[in-house]
Structure 1
Amino acid sequence: MLAPLTAWSAGQTDQSADTLIGRLAKPAPATVSFTEVRFSKLLRAPLIVSGDLGYSGPESLDRRVTTPYREHTSIRGESVKVEREGEKPRSFALKHAPELRGLLSGFSAMLSGDAASLRKTFDVEMSGNDDAWTLKLTPTDTKARRRLQQIEVNGHQSDPRCFSMTTADGASSVLLLGATAAEPVAADVTLVALQRRCGGGQGT
């Protein structure tokens with residue numbers, strides 16, 4: 001039986017967040033389907049891609065896009081390799097991609113149930129209850145915050161539903177995970193509608 005996450009007091013939130021993160025642990029390797037929606041003032045419409053995320057350890061993450069194009073991004077330690085169909089592969093250091101580092105750090109720490117590791121990289125703020133909880137992760141590193149402002153993780157019980165990332169320039173992306181990604185996303189979807197879906201409500 002899951003320990004309830006309700007009735008927190010101000011002094012209990014850190015402990016409750018650590019308990020929740022521990023409950024999110026999944027044995028490696030783990031794979032989850034995703035749909036990612038990116039919003040930017042440089043885009044006329046949201047950019048929507050889907051595929052799967054593969055986790056095989058704390059420093060290993062694979063992001064495979066299958067629709068509307070095929071692309072494989074692999075993170076191994078501090079190295080990133082991107083292979084897109086029809087293009088020459090490219091590699092770069094993870095330090096040059098704070099958004100990817102944030103995704104790796106947050107995703108890995110939660111799938112390993114390692115709250116202490118998560119707190120080395122982020123300030124963690126928790127709200128909600130078992131049916132709809134939210135973890136707000138703010139990078140502790142000043143340089144990282146110049147690019148990645150915040151990650152918000154929404155979930156239900158012991159399952160994360162969404163990773164939402166906001167960059168310092170105002171762009172944002174929402175990563176719908178597992179069952180939350182099963183329902184098609186409308187081409188003109190709004191950020192508000194996605195937030196409703198991530199929080200357990202309905203919206204397109």
Structure 2
Amino acid sequence: MSEEIWAALGATSLEEVRRRAAVIDAITEITPVEVDGAERFAWNDCGGQSAVWYFTPDKQALLLTFDHETDLNLYAEEDYSVQEALYGGVPENLVALVRNRPENYESLNLVDAGTGASIHYAGGVFWFDGERWAQAEGFLEHCRREDLDPLSESGFEYCVGHYRFGEEFTPEAIVEERAADGWYEDDDAKRAEALAEIREIFARLG
């Protein structure tokens with residue numbers, strides 16, 4: 001499934017990717033943030049998994065995923081150099097969006113004990129160059145060295161699956177998926193209220 005979602009992300013226009021990121025950000029009740037002119041949107045499950053998106057004015061993007069239960073949880077190892085290396089191959093203007101920045105719920109900092117430099121942790125590092133999505137070279141090299149599957153160990157499927165790339169992205173589809181996961185405890189009133197709230201978000205964000 002991870003490969004299918006990766007392919008679907010690549011087949012989705014950046015404008016639509018940004019729209020979905022903004023919608024899920026609002027549904028998750030996370031406040032969007034501007035970082036050096038780039039827009040930051042995020043999702044988390046309140047349990048240690050997250051997806052963070054940055055969209056720049058020049059049509060580049062950075063996507064970070066994190067699953068605290070995988071071997072790509074470098075925050076647990078407190079190794080700044082390994083985490084920094086995962087960003088290898090990503091343009092510096094994108095890495096600068098997560099370097100020496102205040103930490104937040106989705107992105108805590110790993111700090112270099114020698115220099116005090118910091119960088120946001122991430123299990124998966126993906127970026128868009130204006131034409132296509134790529135997996136960061138440093139991220140892939142680390143996975144090859146440690147014999148890890150990049151998409152599964154980064155939590156990509158779980159963290160990005162909520163954006164429904166390659167699937168219908170409507171308030172009804174989102175509520176149906178949540179209902180299947182037991183969100184509303186078979187309470188029709190709760191489900192109807194949630195649908196109304198999500199429809200309002202869609203209407204507001206386009």
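When distance in nm of label points 7 Å out along Cα→Cβ at positions 140 and 196 is calculated, the result is 4.9; to which of the structures 1, 2 does this value belong? The correct label is 2.
Of structures 1, 2, which gives 24, 13, 9 when semi-axes √(5λ) of the Cα gyration tensor in Å, for residues 52-123 alone is computed from the coordinates? Label of the originating structure: 1. Between structures 1, 2, where is relative contact order in percent (Cα under 8 Å, 6 or more apart) highest? Going through 1, 2 one by one, relative contact order in percent (Cα under 8 Å, 6 or more apart) is largest in 2. Each of 1, 2 could give P(r) over Cα pairs in 10 Å bins from 0, in percent, for residues 132-171 alone, but the derived value 31, 44, 23, 2 comes from 1. Looking across 1, 2, the calculation of helix-only ellipticity at 222 nm (-39500 (n - 2.57) for each DSSP H run of 4 or more, over all residues; to 500) that yields -6000 traces back to 1. As an exercise: FRET efficiency 1/(1 + (r/R0)^6) of positions 92 and 180 (r between Cβ atoms, R0 = 35 Å, to 0.05), calculated from one structure in 1, 2, equals 0.25. Which structure is it? Only structure 2 yields this read-out.
Where a number appears in this text, it was derived from the coordinates with a stated rule and is not lab data. A quick note: this is a predicted structure, and the numbers were derived from the prediction, not measured. Cβ atoms are built from the backbone, for glycine too; each structure is taken alone.
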